[in-house]
Structure I
């Protein structure tokens, strides 16, 4: 069989946030560049197609349903909302398709005929074989390669699980009929977002978590506050629980669960498995390139995103760092600075914000109280209920908690968790002060617009 062989200056494997942004920059730098993406349906990466954008589109629909359901509290009387899940899914598909088409246009414009759709695998350190979606075989070589293949839902080893029809964070967004009772296996970000979403659509929801608390990386007070809010929505929780077996009988999924010293049976119409992410490295044949991975399969990199093989970098989720699109974008910035702009950037000491898109949102940046204590800081802790913020009261969004950790010696903010309306927006103000290494008094004494949620930072830091 004849194989088409081509040489490039640079090859990017995977068109996620880092890869799709890096490709035009390399071309603009005069580099002959190819980008290999396994499917047209994944142009733009997981964020656009199976993660951030579609989930937040559906979260918006769920929140509209909740607003209508509770409209009487605002003096507006409406009928009880009826959720048409098929129409929710169609809206999600439309938003995703629009974003995907925009990204495809941008890549085709930048790369011309060097956007290659197909499966790639290494056959040597600087050589990949690509089987295109048309069935052609191509051999591509390059001076530099950038791996940006992302992750997929992790499927745990539970007896009986593979024999039942379970859902993942991807397949649940294609359901067109509402689950009667959704069981969510996993109490992290992904599981909780879908739990509240489907509860607000009208499903019964039970969340199963292995740890003593949900959101195991958060401080206990924050985790308890989030759980309390979700329980008020009608979500049930089983924590410190281990699933022993999964079966399917008729229209019911049946779980045998160990909770403390007792074994219980839980039945539901649908099961969502949301226990983490697995790296898309198993089909890359990294051994042929000599690229090292950790025990989970994530590619090992240094603080400049370089693998153990010179001339090969790994960007985004695949390198085992924080699994956020904004981190993938910053990985791109590091590569661009170091390889194009003559700079010297790294991942060291970068401040990483996060947001759990429940309602109200939970946003976080920096250290938790627990982490600050473990690292030996002498700290002061400020806390205030969201109901203390005037804007929250005008909106009827008074649930939640604002918390900040401050270094007693320097007055600098070490970390902040905001469980409140628009927390994902407000946290950026805290982050900018932290990055500028300014004291907390900047937020305590700053003139912030009234009434806004950001004004809550005046109130929070005045507690110190």
Structure II
């Protein structure tokens, strides 16, 4: 009999598990696959280590900083700043037709860019920034107003609105063409105010650090242990049945599988509309290079681009939408030593249904076609890296579906978040993307917040107040 079973061995599940194990709870994390991480994981191919999910860690703060999501995550997990091995970005870019905005881990750069490129908007931009609430003050009891509606009260240039939204939507919105205002505040602060960083070792070092901490506290981790169904009795869940038939009992269950997916696991299924399943997903290409990007004048950390008149954040009709994307260079962070190989990752919106319908041979052919088209679109905004390619790989929405179990391969889950983590069952809670916090730090924040609020509620008046995000 466990105090808490956690479904999913991703960042949110690991963070929740650590927090609960600290207080001597008997915790078991169940992971369907042979490795941890979910969307944010890694794999070996051709003798090379490839990251999945991680482009950059948001919410960067220098060592010793006492406030902000990163500091609070480290404090509540009892992990030191040095254990994450974070290095700052060199500088990033938003590139639209005829105009570009640079940004870094210093908001002053973005402010100066807005003043230069959009002089009529700078006063409104400054008012908007001043209005952003602190993380701890955000009201996360409901989704709140539209970010576009709120931005219109400060900015009247749709181009600037699109440019500011582009990185935030690519890094955290499950809602087509928009995002919730509270999510905008979180993402704006985490990307433009705090900034981006990355460990030289990639996501592997973060996952290893969390797993080591969890196991040292006595937490149990079961790989190859997918959940077939949740056993319910009245208004409570009493345990889980694994895919191999094993029955495990628990006083509480926390699921990072997603609201739609968790509702379907329950026996009987909980009421859940099909439109509560997310739709936004990606194709991502990874190109390994025979040199460092900076050797051919590629210095930006991430470039978010759009080639159409208006930035259209929605599920595309075809396999992939080449009109916009994100171009990430994992080498372009301020590491003490350069990475052994160069790499460039290109991310584009995709349609899960179209990829799922393809026969096996056509699926492989379309992966290559999309790779070439995505790279061709990318090199309109960054130096041409094609001559230096020595290995490539592509993952699609069906890959994401296979390794996360998210319906439609939805990267950021449902557009309808459950910020309080509650479900119709009194002891079944959500963490992860459908609870509402996304990204590397956000996922850990989600696990901590839900563990604190629902599983450690008797300690809520001490040091475990829910943390708010990134």
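Values quoted throughout were computed directly from the atomic coordinates according to the rules given, and no laboratory measurement underlies them. Worth saying up front: this structure is predicted, and the values here are computed from it rather than measured. Cβ atoms are built from the backbone, for glycine too; each structure is taken alone.
Some points to look at:
- Computed 1.39 for Cα Rg over 2.2 N^0.38 Å, for residues 196-331 alone - originating structure among I, II: I
- Origin of the derived value 3.9 (distance in nm of label points 7 Å out along Cα→Cβ at positions 348 and 428; candidates I, II): II
- Mean projected area of the Cα convex hull in nm² from the coordinates reads 25.2; which among I, II: I
- log10 I(q)/I(0) by the Debye sum over Cα atoms at q = 0.14 Å⁻¹, for residues 244-395 alone derived as -1.02 - corresponding label from I, II: I
- Structure responsible for 0.10, with FRET efficiency 1/(1 + (r/R0)^6) of positions 236 and 324 (r between Cβ atoms, R0 = 30 Å, to 0.05) calculated and labels I, II on offer: II
- Entry that produces 3.7 once distance in nm of label points 7 Å out along Cα→Cβ at positions 52 and 204 is calculated, selected from I, II: I
- Set I, II, criterion distance in nm of label points 7 Å out along Cα→Cβ at positions 172 and 404: the highest-scoring structure is I.
- At a computed 23 (relative contact order in percent (Cα under 8 Å, 6 or more apart)), which of I, II: II
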